[in-house]
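In the part that follows, the structures are each spelled out as structure tokens.
What follows is calculated from the coordinates using simple rules that are stated; it is not laboratory data. What you are looking at is a predicted structure, and each value in this text was computed from that prediction instead of being measured. Cβ atoms are built from the backbone, for glycine too; each structure is taken alone.
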Structure P
Amino acid sequence: MAEHYDALETRDPAQREQALFTSLPGFIARAMATAPGWARHLAGIEPEAITSREALGQLPVLRKAALPELQRQCPPLGGLTTTPPAGLARLFMSPGPIFDAEGHGRDHWRVARALFAAGIRKGDIVHNAFAYHLTPAGHMLESGAMALGCPVIPAGSGNTEAQVEAIAHFRPRGYAGTPDFLEALLAKADERGRDVSSLTRGFVSGAALPPRLRAHLQDRGVAVRQAFGTADLGIVAYETEALAGLVVSEEMLVEIVRPGTGDAVAEGEVGELVVTSLNPDYPLIRFATGDLSAILHGTSPCGRTNTRLEGWLGRADQRTKVKGMFVDPAQVAEIGRRHPELGRLRLVVTRDDDKDLMTLRAESRNPEASLAEAVARTLRTVTGLEGEVDLRPLGSLPNDGKVVADERRYD
């Protein structure tokens, strides 16, 4: 069985770096010439001069948190795509809202090599439990699986009973989705007495994979490998059989910068992940993801020679991911606008038995259950996620500017 997806993964690092920076000046020039958003953002830049990491580090970052306003000012995609909407394959809306684009072509999101690293091979049936509705995750995974030559069960999220029946019937070898949902499917299969033992490989993302959960899934016969990606970039980095950090995807340049700046930090230091993606339809140049990580020294024992990331180490801002979907301070503000009778709001994210939980703490003079129910409905509408509402007396929440508090612990 082949150990690597292709020869690109084992190139000399200097050869990879040279290839990327040979392509980068022309790539930036095309983005500035054909995408008005990039022409504005990079005004005054000379693309032909961007031939090294030092030169790249002088460009301004584009923060993910800025996308909603850019897209509002210049709909539908902020003027950042080089292909007009009519020429794209799919258009998505993620929570925020942030609108994303998928171009034509094989494996647009670069998922196939990450699936390969997770042990999934051509002909393996893959049960895809990533969401398909409006957000790109389901289609992202499906396109990569098909590029690898794998039939896909388009399960999406929810409805565990039906999903268990599909797994028992089709006998897929691979699972793709969040790790906690895989655990829920295995528990539902036990409850219903269904055989889902065909699942032996898992490609997981969108939620934490603490050691206890990884070990539990391994005990159930499913070897899981995690990946990090975003709806804008696709797969950024992925785990391999070496279990030694996440290997950066080919055709991407990653930097770790001090949060709130564009200044690179030393190798091994935790900072914000900034990615340059050489995507011909949706170029992203020094795209600040808002996620914290660190670069590991050396290359992976698996033989892949690209940069390794330590993994996801938290958020550089208050925007955070819950059950695979982002929640944003702007969404909390929208709930406040819809309920002017409320005072300060704080959305608290916790974790219980490997499940993400949300509680909206809201100041109010009116502690009645009917108000809490109404606010809970608004929370669900605005974020797309279920959550509890905890009404509190006026003036009881801290005046510290924090509206999204991630209090999850993974130890």
Structure Q
Amino acid sequence: MGKRTISPGGSISGQLELPGDKSISHRYAILSALSEGTSEISNFASAADCQSTLECLRRLGVKIEVGEGLVRVSGHGLDGLKKPRRALDAENSGSTMRMLAGVLAGQPFTTTLTGDESLRRRPMRRILDPLCQMGAEIQSSEGDRAPLQIRGGKLHGIDYSVPVPSAQVKSAILLAGLYADGVTTVRESVSTRDHTELALREFGAEVDCSRGIARIHPRPELKARKLTVPGDLSTAVFLIGATLVLPGSSLIMHQVGLNPTRARVLDFLVSIGAAIRVPSLQARDGELSGSVSVAHSRLEGGTISGPQVAEMIDELPMLAALGPFTEKGIEIHDAKELRVKESDRIAALSEGLRQMGARVAEYPDGMRVEGCSGGNLRGADVDPHGDHRIAMALAVAALGATGKSSIREAECVAVSFPAFFTTLERLRGVAAH
């Protein structure tokens, strides 16, 4: 794909169903592989990250069939995985690496987990410490970077307080807890997304949860399930952003995942003036989903900090990119985690928005994007630094600029939303190239 040219203007109009939620798809695939029998997962995510998880599971001896909108995973229980012949490649997927590390910590063999250049730069200390406390032996590059060589074995249950709230770290510990000799407890100062806890229960594990605490009981007999993945809310926010930026726009999205630990982003957008409604809501397979309608709105702007950051970590790039289209701007604090994502998201987004003419102040733990009630952005040639969320956020900002913009390495959106540009083009009726 290379560069993608974004022409400004047009308006968003229509209805659609989104690709399956990336976070939930990872978890359903992994737990299906650890269950007895064949699970069927409908609306499995098309994201490249989730395909990385499937490929790693295949290398661990799991039979997986992929059809149109359906993935079948044949599991042989907690002890059914086989020693892979070569390293497992998580490619760009931090979720794959961190969650599989938890599973591999309990296996009676040694496995190497690696990834692409970007993933090998990302720190893994936060999973290495608890997994080693549980009894795994893990060797890493440069002290805490992939490749990770994981020598699994008998694990001990631990009571662990996570230093920085992270759903991926919590998930790694809980998945390792399946293989422990006693109850494993994870404590968080801020409750992060609970997809792992919900999925574990759906497959038959005993999980106790209270605010900020999750406990898993060891050695459950997991059973295969038929499950449907709701649409990805973290993907939906980019289309919501485009709708809010372009005058005269309105959009309805169906079957969007609305798990309360993920839907805070909608609450924030409503609080700054976004016309967002949820006309229908239903529970299925332990997860909430529903329709979301959004219309172009005058946005006031606001500040995101403290517990909000962990609740909206994946959505922060899109929220920051809305800053120039608000009256008072968007300010983000306590988000140092953004520095160690697929890119340094604070630096990459600040650079791209400044090239478009936005006024941006960059902080060690966040940023401020000045508002100007409608833009005054200009078209520019911007570099998302290979980061899918930065590419999509800059593309949305480009919709409200004067003049065309070019997004370099636009193919990186395939990590989470391969059809992003074609979907945007179809919904607004102005061609992107």
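For which of P, Q does distance in nm of label points 7 Å out along Cα→Cβ at positions 186 and 314, calculated from the coordinates, equal 2.9? Walk me through the numbers on the way to the answer.
Values: P: 2.9; Q: 1.5.
It was calculated from structure P.
For FRET efficiency 1/(1 + (r/R0)^6) of positions 114 and 250 (r between Cβ atoms, R0 = 35 Å, to 0.05), the calculated result is 1.00, so let me know which of P, Q that is. It would help to have the intermediate numbers written out before the result.
Numbers: P: 1.00; Q: 0.20.
Going label by label, the one that fits is P.
Quick check: 64, 56, 43 is what I get for Cα extents along the principal axes in Å, calculated from one of P, Q. Which structure matches?
Of the structures listed, the value fits P.
Who wins on distance in nm of label points 7 Å out along Cα→Cβ at positions 146 and 282 among P, Q, i.e. which is largest?
Numbers: P: 1.7; Q: 3.6.
For this comparison of distance in nm of label points 7 Å out along Cα→Cβ at positions 146 and 282, the top structure is Q.
The value 19 for relative contact order in percent (Cα under 8 Å, 6 or more apart) was derived from one model only; which of P, Q is it? Don't jump to the answer; show the numbers that get you there.
Numbers: P: 13; Q: 19.
Clearly, the read-out refers to Q.
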